[in-house]
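Nothing in this text is a laboratory measurement; each read-out follows from the coordinates by a stated rule. Owing to the predicted nature of the structure, the values given are computational and were not obtained by experimental measurement.
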Structure I
Amino acid sequence: MAAEDSGSVIATLRKLIIEGHYAAGTRLAEIPVAEALGVSRTPVRLAFRTLEQEGLLQVTGKRGYVVREFSDHDVLCALEVRGVLEGLAARRLAERGMSEAVRARLAGAVEEGRNLLAKGHLTEEDVGTWSQLNKVFHDTIVDATESPVIADAIARNNHLPFASADSIIIDPQALDREFEKLRFAQLQHELVFEAIEQRESARVEMLMREHAYIGLRYGKLFGLKTRLPGGGA
């Protein structure tokens, strides 16, 4: 791995887990994983914490982690729940209208994504940058509803595998094809932002529901081989 970018390490480990390289019940330790990836322990430690929050790893003993057992059904249900909840948040925001602060944050995330992809390719460092701007975009929509019910439900769902908005699977070995997937995700962000601005509540709800599947369902359209645990497409 060319750089010790934590976002790239997270993406790599996430991909290795979903492909079964690290099977359910496997204990992961910092040193062996760092050596396997060719990085120091620091980004691996950060990756473990992130993947534990995402529900892919479970804490065991003192500072130890094991790969959590989950099925394709678990993953798809979690994605569907996120789509429903974020769709609800986007619909409510479109109905009430955006404040200038919310508009600025969403427009900034859209513009940052556009600039990131403007060069026509991805680097490993771009993976972490995309994850952050994607988180800002999604969190802004949810937070703008000022609904603790929606926010708490999404937070609970985020602890299920691949359920959080920033757990999109990126293959660092296929960045040319991943670029096309992120370009499509960027287009969806722009459509969502436009629909909220136009107060198109029903349309934006459906856009957000569909957008939830970008990480696992769209790979085959771009020649990627991402598969769900258990063999699902």
Structure II
Amino acid sequence: MIPPDIEADTRAYYRARASEYQEWIQRQGRYAHGSDDDADWNLELETITQFVESLSIGSVFEIASGTGWWSRVLARNNTVFASDYAPEMLAEACRHDTPTLPIYRCRADAYHLPLSTGAVDACAFGFWLSHVPVPRAPAFIREAARPVRPGGELLVVDSRQDPKGGAADQHTGGPRVQQQLRRLNDGREYTIWKIYWTPADLRFLLSLVCRRVEVIQTDRFFIAARGTVV
């Protein structure tokens, strides 16, 4: 049984974290770990950015787009329809968007997408799958693939389990499926689900709806996958 309070806490956490979310990806404040670790992060982030940017297919629906970091990468070669559950994240994303990029934002439930079947060329989600409880993952991946036309693509980016992958006061050790305590800059605390998917896990999960699944990992921080929707 999935404790519903954990998923509610996850939603509340990301709503409250919107204004400071990009500190993580930019290694600022509590997310800075020193010159060597941060250099590794930035080098690996560039590798993953190139992987995401290589998707050039037409229309992309993005799930849980957060502050829009990956929306803006995807929009270099595609028209992006970027969704998020949190109005605060959407507002923060719009603040960072460049007007010349083809990005259209909307609020949506990741488990019930507001699209007809086969409506887009691809679906993408970055750093969201690791918050989907394992029992819900097959249904989620099927819903993510549903609005993608046959021959389109799914694209996933997520975290590896590295002790320097989060805030300085964030514990990432232990099992690959865990409840993590997360703290905001103002001290508020939330408990969230965090699942560290392995290459074999991702390959199996995407193979439920895709063929020709490709999975890559960087040395420390990131894992990504893409597959062709059947």
Structure III
Amino acid sequence: MKVNKLHSFDLPPSEARSLQADLAPNVSLGPSLDLADVRYVAGSDVSTQENRGYATVVVLEFPGLSVVEVRGFEVELEFPYVPGLLSFREMPALIGALELVETPVDAIIVDGQGYAHPRRMGIASHLGLFVDTLTVGCAKSVLVGKYEEPGVEKGSVTDLVHRGEVVGKVLRTRDRVSPVYVSPGNGIDLGSIVDLVLACCTKYRLPETTRRAHEAANRLRRGEDLGNPLA
């Protein structure tokens, strides 16, 4: 996959926040996505141990969700953990994994926030400016915003609102299980992120993209074979 390296990640936190604010106007919250046009969807995750990051990208055939490619990349983590600046810590590893991907991916579901971020520049949005592929953030917890609890049935959804703006959706992906928090990364609208994430969910809370990428990241961290079908 082609990655457009827009800037360095070697910045102090104060400059990183300023850069996020400068980049935010470049994020596109649209257009709508027709799921019939999606052939391959990817998930990404980063596992960390001490000061090393183990990033994986897993590509699934859509809508069947069978694994067609797995890529991993590990690096020394240079940026500290700072809430709201996760992309500066994890994106160098993710970029390394994405550059190895050979499949023409139509969408990437990132384990983290997108537009639902204090400066509208979560890791899914930030990554979306580096690749020519639409991105979606799917997080397990809230970073910013308030919401009403969605219904208990799978597919129930409510708005995630921050500073008077709908920045994401609170989505129940399994009956009577805690929801996930989805937000646009780049190149996709609010309605389409719900459709895509739900289509990638089977019997688990997390979409298969995230679940498979998380499993692969743990294997990479343990030094195990990633089981790449293209190998």
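List of remarks:
- Label whose coordinates, when mean projected area of the Cα convex hull in nm², for residues 165-212 alone is calculated, return 3.4 (choices I, II, III): I
- Value -20500, calculated as helix-only ellipticity at 222 nm (-39500 (n - 2.57) for each DSSP H run of 4 or more, over all residues; to 500), assigned to which of I, II, III: I
- Relative contact order in percent (Cα under 8 Å, 6 or more apart) - structure with the largest value, from I, II, III: I
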